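In what follows, structures are represented as structure tokens.
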Structure P
Amino acid sequence: MAKKPVLTAAEAAKMIPEGATILCGGFLACGQARAIVKELVKLGTKNLTLVANDMARETGPMGEKYFGIAELIHNHQVKRIIATHVGMTPEVGQQSAEGTLEVNLIPQGSLAECVRAGGAGLGGVLTPVGVDTLIEQSPLCLGKQTIDGKEYLLMKPIRGDFALLGTYKCDEYGNCWYKGTMRNFNTVMATAADTVIAECEYIVPVGEIEPENIHTYGMCVDYIVEGERK
């Protein structure tokens, strides 16, 4: 396996065109590729679709405004989101009410499984979660199936044009290790996009990450960005 190309955050952001669908790992901006996001904000790339557990936070841990992908929402660069909750980013509700942002909310486990199915090449996910609720009206729901007398929702697989991973360590071959909750959603997002960019805090030599501690394998990663220390 060859070493992965190393980009700056600005170079990585320039690869993402208007209208792209981006899978973003992490939880409340922990585990998000924040340096790349900042460069996307500078570029003003429009009409993005963001797929993430949440839309990060409007206030960061050090008092920062519009932390993580919330910056893209605030800058009106996003036309659609697919997420599980948006309570930490009130501007999502405001833009949705104004009709400028399409919001598709689905249960957290369903989102993870839909992305996993997209990465595995499956045709969908059958889940009992959401039966007889508003989830049945979601554009991601393809209808009901009854199996052994029990009703399930058939949910569409989710894939993206790009996946932006926020990792702690990444070796030169693209093998990634996530620290703590940085791991949330990054592992499934890494399998379900045409182009995967791993933004890491430290690029380390091959062998520094023990094989059993690798969370995302280098075969899933196309590019590495050495981002800011978090």
Structure Q
Amino acid sequence: MSQALSGAERGKSSAAKTAAATVESGMKVGLGTGSTATWLVKHLAVMVREKGLRIEAAATSVQTANLAAKLGIKVKPLDEIGCLDLTIDGADEFDNQLNLIKGGGGALLREKIVARASDQMIVIADASKDVEKLGKFPVPVEVIPYGLASSRSLIEQTLRDIGYPNAGIFVREKNGDWFVTDEGNHILDLHLDRISDPLELSQMLNGIPGVVENGLFIDMCCSVMIGFADGTSETRSLQNA
């Protein structure tokens, strides 16, 4: 089956399998959202079914929760589980300080809540997500529907003030309509090209009325498991980044 996969999918599967191997029975685990996290859920399900792995999982999206439950993983609400031992999630980009851009799948708010509720966060990604500077991938910003145009204008002004005069800001769409998150909000995608100070940008964005959260994950990830097209993987932590 793996021979039929593209190189990118082999990389995602390899990274996810390496991360799944770190999960032990009795753990409370946060399950991420996206194509790489889907591989994680599949690998964990095999471990549950064939190796007797016993875990409780909190999902970062309805999509992930449905898949995990379908494959036999015990999924509970985060409030019921409480603190998590580990969250494993994908990323749209990561830099050499293991700062991330996440939210390409639209689940950035729940992803950040679940990650912050965890003792540690592991990211799984194929090698294309490894960048020198964050920013080629648009930064998602989740905003409430009320006053969206006002929030967008304030974001545009803020970006100009901190050195991004040519930023493109677009309302995310799906099937011809504005994308709606699991929490009933919308997403503005910020096209910045290169982010000079991710922490400053994150703090400025979250100070704007109407902004719920942004897709910059700063100082949250302890290690990244990178999968390659040949099916191998590499683990990178801040100690060896």
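Here, each number is a calculation from the coordinates, and none is a lab measurement. Owing to the predicted nature of the structure, the values given are computational and were not obtained by experimental measurement. Cβ atoms are built from the backbone, for glycine too; each structure is taken alone.
For this structure, a couple of remarks:
- Structure (P, Q) behind the derived value 21.4 of mean count of other Cβ atoms within 10 Å over residues 95-102: Q
- Each of P, Q could give log10 I(q)/I(0) by the Debye sum over Cα atoms at q = 0.12, 0.16, 0.21, 0.26 Å⁻¹, for residues 103-190 alone, but the derived value -0.44, -0.70, -0.98, -1.27 comes from P.
- Among P, Q, structure where helix-only ellipticity at 222 nm (-39500 (n - 2.57) for each DSSP H run of 4 or more, over all residues; to 500) as derived comes to -9500: Q
- Entry that produces 2.2 once distance in nm of label points 7 Å out along Cα→Cβ at positions 23 and 55 is calculated, selected from P, Q: P
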